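Some structures to go through are shown next.
All of the numbers you see were taken from the coordinates with simple rules; none came from a lab. Since the structure is predicted, the reported quantities are computational estimates derived from the model, not experimental observations.
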Structure I
Amino acid sequence: MAVEFRNVQKVSRFLDPRQDFAETKTASEIRFDPLTGRTGRVAHFALPPLTPPDLEEMARLSLERGCPFCPDLLEKVTPMFPSDLIPEGRLHRGEATVIPNLSPYDEHSALTVMSRQHLVRLPDFTLALLTDAFSLSLEYFHRVYQGPPSFPLINWNYFPPSGGSQLHPHLQLFATDTPGNLLLAEIQASERYYREEGRNFWEELVVAEKAEGKRYLGQTGEVSWMVSYVPIGILGDVVAVFPQRSTLAELTPGDLEAFSDGLTRVFRYFHDQGMYSFNLAFYPGRPGEADRFWVHARTVPRFSVQPVLHASDVNTLQYLYDEPVTMIWPEAMAAGLKPYFA
């Protein structure tokens, strides 16, 4: 069975006070993820204007309490690795530094401080800054974890709406044998697709998205970019797929540079749309399984649906029913983003 983009269309009727109580119809959709079958809603089209806060003021306030990642404090107040793990204590490359996480998520848990500068706006992330940070993160995994196959995870929470508690740009790193429910579901569904169809779902997905053209954005190097058919985020998701790579250890310097190139394009789009915060995560598989699973990364913009009240963009549907809601059509997001990949 080919990759299928399945949906159920819904129409709501009500008497609209904005139109003198004339009957109004509003469309929405229930969409089914083509891999896992999980549902998500494209609905509730009440997106407010996206107006970022005063980032300079936010940075000033964050510096009042001191930033452990700024150059004057980094070497003084951040932890070091034991000598049997990292003899030099910390890892460095360009502006990036990898340090242990004082509040670890797993046995091997670290942070990559990405820049010397405290406030880095989305358009100011350079190819070198991103590539060095991702490359050094992979070096950390190579240096500290030589045990049985596991899942090295790279995550990024940028600015407070994403859950980031430090403004200074940094990545979260940890190696684990329990990769999280969504990643595990994707791995299992990819294996099932391979058993039943004899093909790699991710390769089929790229082909299908290219053919349909509604959400496919383009390539940077060998990396394919698209907007997710069933987004996790309320403003949609951007997905990057790394062909023929099943683990992060298989990513080449060229892969990381190509991904960083694409990410700078996504960041420019976010900035131009008034978006200033996001979550990013890599989804790796198991070693030697590139015939059935490809590494991919998802970037999800975050915002406050009511800035005056600091209202979160996560509500009961997402948090307690595990049902994603997206307030814009993914195809509309792709149409706006595609010129950045031209």
Structure II
Amino acid sequence: MRNRIITLSHGGGGKRSYDLLNQIILKYLDNPVLKKLEDSAVLNLERGKIAFTTDSFVVKPLFFPGGDIGKLAVFGTVNDLAVMGAKPLFLSLSLIIEEGLSIETLEKVMESIAEASQIAGVEIITGDTKVVEKGSGDGLFINTSGLGVLLEGWDLSTGNLSGDEVIIINGTIGDHGITIINAREEFGFSGNLQSDCAPLSPIVERLWQAGIHVRCMRDLTRGGLGTILKEISLASGLGMEVYEEKIKLKSSVEYACEVLGLDPLYLANEGKMVVFVPQKEEKEALEIIRSHPFGKEAEVIGKVVNKHREVILFTRSGGKRLLDLAEEEIPRIC
């Protein structure tokens, strides 16, 4: 491509669109299904239930410590499938590109998407590209849809909760949210501030292979741990009791939250989930999650209860705090 920036003509359906697809997009994502460039992909799937999800990604900045918008799109969609007990298989990829975006930037994103897809074990088999006028798109937006097959024997839902479950989280919280805020606003916080962007499907499959009776799972994206726990409580009609001393924070995240007056319980994560398992399987499930690099800091943080319908946080100081849905969310974090 001689012109090294995206122009409106790249979204016009003509030669430049063709060049964009073949020289940039397919350069990184070429496979027998996608290369046909047909309107839909017809797929042969294994028997069983299918999980289908879709998500859009508008993170600012496009690149940040630990990830970028491409990696975020792949892993975010994969995780939405994984926490429903599905094995992710296929993704769609739609790009909304602002006129003026450099080809170098787009190539970096596409390379990241290709790498993330390989790590997560999924194929991108259909997609679309649109170009909007300068000033209309803030660089690049991505939409993805994901398709997966439910793991045999699992049917995860908040309706499965009965009040005898423990709550396991696979690591520290707040990493992604603080990293994005720091990168966007250029606060200059030092330390190991890095997004936790990662696929959760390998941990989920290990739990399934071990025969753990997982009741439900959720990934802790927008709204963070506090919001997700409250949503599950409302959906199940059950209460929860969680312990602040069991919820891990990196020291750099804790410091940044203190300075900025932010509550880490309500910050987004992109590689964390809560897993609800029967109390009698607590030890085995925890060992399995910790056996994977993305779960090595896993901890049991609380339990589900029948005696009330609130989400109660027992604080380090010995007090109690009710957790509710987030009042406001930080924009453009994913």
Structure III
Amino acid sequence: MSRTASAGTARGVRVRARARGHRVVARADAKADARAASATRAVCVITGGARGLGYHLARALVARSCAVVLASRDGARAETASRTLGAACAFARCDVGETADVEALGRRARETAERLDVDVVYWINAAGAVTKNAPLCDVDAREISAVVRANLLGPLLGARTCERLARETSKRVVVFNFGFSDWGANLSKSAATHKSTKTGLSALTKALNAEVRAMSPPIRCEFHQLSPGLALTRLLLGNGNANPISKRVFNALAEEPSVIADALVDRMLALPEGSTSPVEYLTPLEAARRMFDELPRIVTGSGGRHFDANGDRVRTSSDVRYDDDGVELLPFE
């Protein structure tokens, strides 16, 4: 055999070997995707997922066999947060007020659902903003714009993307908007900017469900109001907004975001298709019971579950870390 022929044969063997190797890798990747698909309950997109309650929702969903896309304006933070939650959690940089970002996030959700052959996509609008708690005349216009952008424009763009996703794929798309419960809005003492946008979001959720019901042909898209109650996050405690009196009430009604997330996720995943029921962490009756039980300590200021008589955080474990406002730090902070 000539040297040229030998070299050609050797190259042919190497090419075939490489081809076989590629086929083996492709088959292995396909098997891995198949295993992931068989174990994956749903694909879940969470805006504002790198902080507070959004992060804990991602954690709870991963623990319940969901594939999560954790989205945040801060891409580096989103990447760090997703790494702490393992391979089932991906990340994306997304400004919910930017149309291109939200549409790209929708494509990411679709691609993930199709790759894993999952029929259900959850979209959780957890991104939110709040101004300082002051009369509107004393609030900077840029702060007002930021709150409207995060609390209303973001969910509107997300709803548009989700309706299109449901129409184009025939998948069930379930959207959760963080808003006030009807009774919670009446009790809230938050700034007018926050309260108006969150109650507006509740109205938007109802309007979207009416819109979807009237669509022909029908699509599998439903919108739910998600009311977490008082979560001990930076939105509630940040910038020194919590005064000593409010902390007494927090001892009765507020809860760690990890506890709220676990309870909410179980209720979210249990919703039957076609339901538009709100998902609330606390009912009015449960809130009243808690306030009644805590009333003596609220009156005397003797301290409670979360804050002591001086308004300082009660530490439940030496492993738990808090910032200066009393917000529990996340594992990567």
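Name the one structure among I, II, III that relative contact order in percent (Cα under 8 Å, 6 or more apart) of 15 was derived from. Of the structures listed, the value fits III.
Which one of I, II, III has Rg and Dmax of the Cα atoms in Å, for residues 106-177 alone, as calculated from the coordinates, equal to 16.2, 52?
Details: I: 13.0, 39; II: 18.7, 55; III: 16.2, 52.
Working through the options, I get structure III.
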